[in-house]
Structure 1
Amino acid sequence: MWEQIRLASIGVIDEAELELGAGFMVITGETGAGKTMVVTGLDLLCGGRADPGLVRRGEDRSRIEARVLVTGSSPRTREVADQVAEAGGELDDQTLIISRSVSAEGRSRAHLGGVAVPAGVLARLSDLLVTVHGQSDQHRLLRPAAQREAVDRFGGQQVAEPLDRYRPAYARWRAVEAELRDLRDRAEERARELDRLRFGLEEIAGVDPQPGEDDELRAEEQRLAHADGLVTATAQAHADLAGNDGGDATSLLAAASRVLETEREHDPQVAELADRVAELSYLLADLATDLAAYSTSVEADPTRLGWIQERRAALTALTRKYGSTIDEVVDWAKDAAARLTDLEGADDRIERLEAERDELAETLRTTAAELTAARTTAAERLAAEVTAEVAELAMPQAEVTIRVRSRATDDADGLDQLGPDGADEVEFELAANPGAQARPLAKAASGGELSRVMLALEVALAGTADIPSFVFDEVDAGIGGTAAVEVGKRLARLARSAQVIAVTHLPQVAAFADRHYRVVKSDDGSITTSGVQQLDDDARVRELSRMLAGLEGSATAEAHARELLELAAAERASD
């Protein structure tokens, strides 16, 4: 339930605050005072388009903020809490704060539960919080999808149960059909890919490369190709380190060690130098041994060298086609083998998908038939209730008919009838007078008649959904007299199960409200300013008299206003 709406610098409204509550609330005011700015502000909070023209002249931005009470444990309440949490926002003691600002340059900012969010997040959330009906929204009822949704809502579980089974089956059927088309359309491409993969795998298998093999062969090739030079170099180095002519490095170090040892006791620093020379002697001896071992281990092997060069050439041929390294070639082969298995199983896949498609098609036909039967029953009941309601709205001879038809098909198996929500087309028809032919609403209903049909539909649907709030923006346009009283009754009746906010110019409607707000306009000659006042009983009489007579202070109009309020109170008490 919306608890409070605050507006600042929007249209002609400077600042306004509406403390809302349960029941039926109306907003009235003179023409041009800015009554619809309240609904416009609410539309912005619901993610509507940010229009810089809404910013009050002389201000840099418009600001709208609302406080929404989120209580209970219904699925809708839990979904609201989940969406707020997903956006990163929080509820404060079961209260949700929503705000929106629009700059004069057209920039928009939205906040939900204390965090900045895109306006689209507000739009998705608003579907759970409020249903808004304006004069332009009447045309929503003319859309086939909206008419089908209304029948489905009214049908309740009898429609929801087959629809819940139908939708996932339909989604899977479409996915299977798409995959089958793809498999068939790509048959030639698949054959070419199979040939390419088989050739590549055979070529790689013929060489049988091993991970890291190329690096190992490269090192060995270098060693074999330069075997003579390696032997000569290491033998000469060994001779220089540990030769037998006394001029080698080992002999020189030994002589230096002996000389230092004779004097080490006389100075610690000399003793350290002697130790270091001794350590070098040990290291040099080990190095000389290793050089000798290496020089005797290297052997020239022209046969092995030739084989390595041929092997490396074969590996290089693979890296030109399947990867920059042998490891990448090995990985390509693994992926290609897996892909080959998938492609070779395509025919089996097609057979399995065809069997699944046929099974799904039969399920869809059966479920769609159940859905059509449930919708037909719901449509007959809903049409009867809406007809009864519009009869009370000064259309006593009108009859609303709701037709449920299967879509036309040229397909022998009828599958092209199927859509995401079944095989049905739902159409609301109206015969406004006895003997008149029932015609689609778009052709048969005037603006006033369409307003009444829409209101009658919402009243009929009120008990079938948990929509917490309804907003009506002058949907009583084109209605007057007795019909206006009945509109007020219906809005008051709807307010028993939901919060109802209505912007109206009809005193007969306003008289039925639990709370009455007036948008007050003032003009200092250069700037027009509007604000919103909640009216007490006396102020309410004066406002209704103004609406009745078009002027203030008329004793006759005030008497009529009191009579109208008493009538409304009696009607509410008798319902």
Structure 2
Amino acid sequence: MKILILGGYGTFGGRLAQLLADQAGLSLLIAGRSLQRAEAFCRTLSGAARCSALRFDRDGDVDAPLAANKPDLLVDASGPFQIYGADPCRVVRACLAAGVHYLDLADSADFVDGIAQFDIEARARGIYLLSGASSFPVLTVAVVRRLAQGLGRVERVSGGIAPSPYAGVGRNVIRALASYGGRSVALRRDGMSGHGHALTETLRYTIASPGLLPLRNLRFSLVEVPELRILPRLWPELESVWIGAGPVPESLHRMLNGMAWLVRLRLLPSLLPFAALFHRVIGVLRWGEHRGGMFIAVAGRDGGGRPVECSWHLLAEGDDGPYIPAMAVQGLILRHLAGRMPAPGARTAAGALELEDYDTLFHGRDIHTGVREFRAESASLPLYQRLLGPAWMQLPEALRVMHGWSGSLEAHGRAQVERGRNPLSRCVAVLFGFPRAGADVPLTVSFSAIPGGERWRRTFSGRSFVSEQRQGGGRCEQLLVERFGPFVIALALVVRQAQLHLVVRRWSLFGLPLPGFLAPGGRVYESAQGGRFHFHVEIRAPLAGLLVRYRGWLVPEARCDEGASQSSHSRPS
């Protein structure tokens, strides 16, 4: 199968070529305006697929290259589709005339909608012309379809994509955002056809796949994507649809919002003249974690009319995330090769893949997904179970017993305690009431319910310190918030190798956020050994070093006799 990838050495086209390079039986034509760049990119590819370079200018003669090279499929990965000019479909028409299958990665609602005008001709020619074969809308629709299973009614859909700051956002992506920033965007709102204004409407959200380290709470801004029109057609009962993008760093994101407001207020005609500047700045001023993600949230009602909220979360580590936008095309090509070619016709690619297809495409990469669900009865679940969602069942039984109580619980055990020797660390440890050093210290932990959370009283050899734990909200969404007097620490619950790790993500004093680089750190985790609950708590401060480290075991009160019989061989070394 011969595939011509237009924009084949660009941000998305290049990654698509890399995804297909190992596929035997494929011949890839890497096409673009620069033959030299296409040839250089071909030299970087290795695999079973054959690769060659081709000069192809979409604004020039597009019929001759198709006639000369006779590809079976053309993939348009160039863009930006929002500003393709007076004749945006000239490549589509050329494919139709030549009898060449066509896919694109368009994210423009107008462009994707417009593909349907060629449906009758495409059916007559026996070819498929699918537009929008990317995360938006193919992955989005697949996720909504999965989340909607079991719902009697789908009422609201929201979603967003958050690329890693190191993802290398292409110039054409920035040009696309700039083309509609501040402008009116058609969408469903309050049960009626309405409009919003791109890059000026925002929401905050935490992408948190159950049991994994979540992304930090991010700001998402409304973008113009095909889902805003497609989802209401698929679910006519929808009351609202909102899709956003969450680029980081947030300071630059806010600057983009501010400039979009200038367009909305008609103080600027367009952001397009600033696209090149935005691209240079984003390429230089980038910091933070090399991680990205995506979320889709669906609110509706079950068959009994009870409200249900479901959300799907995707986390992608390192360099794997930037491949996701090209995976829809990869999945469709693999289906074609397997004899499951899309039906002839011209239409949006939404619905062409299911979430199971993506599960296969994600396999072997550092890409993880998970679903959270909230119903009215979920509020009565234990705190840790609410936060962990499906990951709760990944915990050993001893941990689920310790965190699954209702009302109150008391546990007893032994601990080994170490204290920092730095004078500053000693002062801080005394201030918080941390335990004194000891090799075999008797320990009692009393758990009691408080409104919205739990109170923990830890008593080491008669000396106690207390904290309160609750489910976080706002910028601490999906985090466990623990209060020590005026200090509040927000912790992520991460399940790793049958251990529950607590990772500091935010902290504050008297409600005022404090710098992350000064936040307390150290390894904090729980595990099960010999069927019994074990803990390891290490608290360090950047300026003071080790404050305290205590580790040991606990047995709930109802099992104290059993625990005592095991204590002789279960004490920490």
Parent structure of the calculated result 2.6, given that distance in nm of label points 7 Å out along Cα→Cβ at positions 307 and 403 is the read-out and 1, 2 the choices | 2
Comparing structures 1, 2 by mean projected area of the Cα convex hull in nm², which one has the largest value?
-> 1
Given a value of 0.05 for FRET efficiency 1/(1 + (r/R0)^6) of positions 67 and 539 (r between Cβ atoms, R0 = 41 Å, to 0.05), point me to the structure among 1, 2 it was derived from.
-> 2
Assign the value -19000, calculated as helix-only ellipticity at 222 nm (-39500 (n - 2.57) for each DSSP H run of 4 or more, over all residues; to 500), to the correct structure from 1, 2.
-> 1
Between structures 1, 2, where is distance in nm of label points 7 Å out along Cα→Cβ at positions 387 and 547 highest?
-> 1
Highest-scoring label, criterion being FRET efficiency 1/(1 + (r/R0)^6) of positions 3 and 179 (r between Cβ atoms, R0 = 35 Å, to 0.05), among 1, 2 | 2
Note: semi-axes √(5λ) of the Cα gyration tensor in Å, for residues 131-442 alone at 40, 27, 21, derived from one of structures 1, 2, originates from structure 2
Using semi-axes √(5λ) of the Cα gyration tensor in Å, for residues 219-266 alone as the calculated read-out, with 27, 13, 7 as its value, let me know the right label among 1, 2.
-> 2
Comparison of 1, 2 - label where FRET efficiency 1/(1 + (r/R0)^6) of positions 11 and 283 (r between Cβ atoms, R0 = 35 Å, to 0.05) is highest | 2
Taking distance in nm of label points 7 Å out along Cα→Cβ at positions 27 and 323 for each of 1, 2, which is largest?
-> 1
If relative contact order in percent (Cα under 8 Å, 6 or more apart) is computed and equals 12, the structure in 1, 2 | 2
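Throughout, read-outs are computed from the coordinates displayed, never taken from laboratory work. What you see is a predicted model, and the numbers here were worked out from it, not measured in a lab. Cβ atoms are built from the backbone, for glycine too; each structure is taken alone.
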